[in-house]
Structure 1
């Protein structure tokens with residue numbers, strides 16, 4: 001599913017069926033989530049999962065083109081952990097398809 005697909009789905013569910021309003025809603029949610037993670041907050045969506053920021057330590061890596069060693073500085077990366085309900089739903093769908 002793409003962001004555009006999500007906007008279209010929200011627009012279909014809205015009584016006014018205005019794509020512009022749906023786009024504003026979806027963009028607001030994603031923008032606020034981005035701001036929260038950027039400021040170090042944790043996001044928890046019950047039944048879906050949680051997002052938080054993890055710190056990666058500096059390490060020694062390699063340039064894939066030249067093979068030379070390079071220092072990769074420490075950085076912060078977003079991390080998603082799926083909730084129990086989402087895991088069960090995904091696992092159940094996989095089993096039904098494979099059965």
Structure 2
């Protein structure tokens with residue numbers, strides 16, 4: 001999965017969470033509405049992008065790619081060491097050269 005697909009996956013999960021808590025809010029309003037006066041005004045829940053409400057932030061694919069690259073660069077020597085320590089049970093040799 002690339003950085004763009006991962007960012008899209010995070011966005012779907014954030015929207016799903018927003019929809020879940022929005023449904024919980026509406027269920028709470030309905031359950032409180034049975035015994036209250038009809039003139040009761042409830043605060044609107046808001047939108048996904050509202051900066052003063054939920055403010056759903058999803059990191060961009062460029063940001064995610066930068067973080068991944070930084071992680072790999074920081075741990076590059078450890079990754080190389082681990083790779084060098086692996087046994088050479090299977091070695092790929094190219095026999096397609098011309099004699």
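Since every read-out is calculated from the coordinates, none of them should be taken as a lab result. On a predicted model such as this, the values are computed, not experimentally measured, just so you know. Cβ atoms are built from the backbone, for glycine too; each structure is taken alone.
Ranked by relative contact order in percent (Cα under 8 Å, 6 or more apart), structures 1, 2 are topped by 2, which has the highest value.
Taking distance in nm of label points 7 Å out along Cα→Cβ at positions 55 and 87 as the criterion, the largest value within structures 1, 2 is that of 2.
58, 40, 29 is what came out when Cα extents along the principal axes in Å was calculated for one structure; which of 1, 2 is it? Label of the originating structure: 1.
If helix-only ellipticity at 222 nm (-39500 (n - 2.57) for each DSSP H run of 4 or more, over all residues; to 500) is calculated from each of 1, 2, which structure is the one that comes out at -19000? Walk me through the intermediate numbers first.
Working: 1: -15500; 2: -19000.
Checking each candidate, the match is 2.
For which of the structures 1, 2 does the calculation of Rg and Dmax of the Cα atoms in Å, for residues 23-62 alone return 14.0, 43? Show your work: numbers first, answer last.
On the way: 1: 14.0, 43; 2: 15.0, 51.
Source structure: 1.
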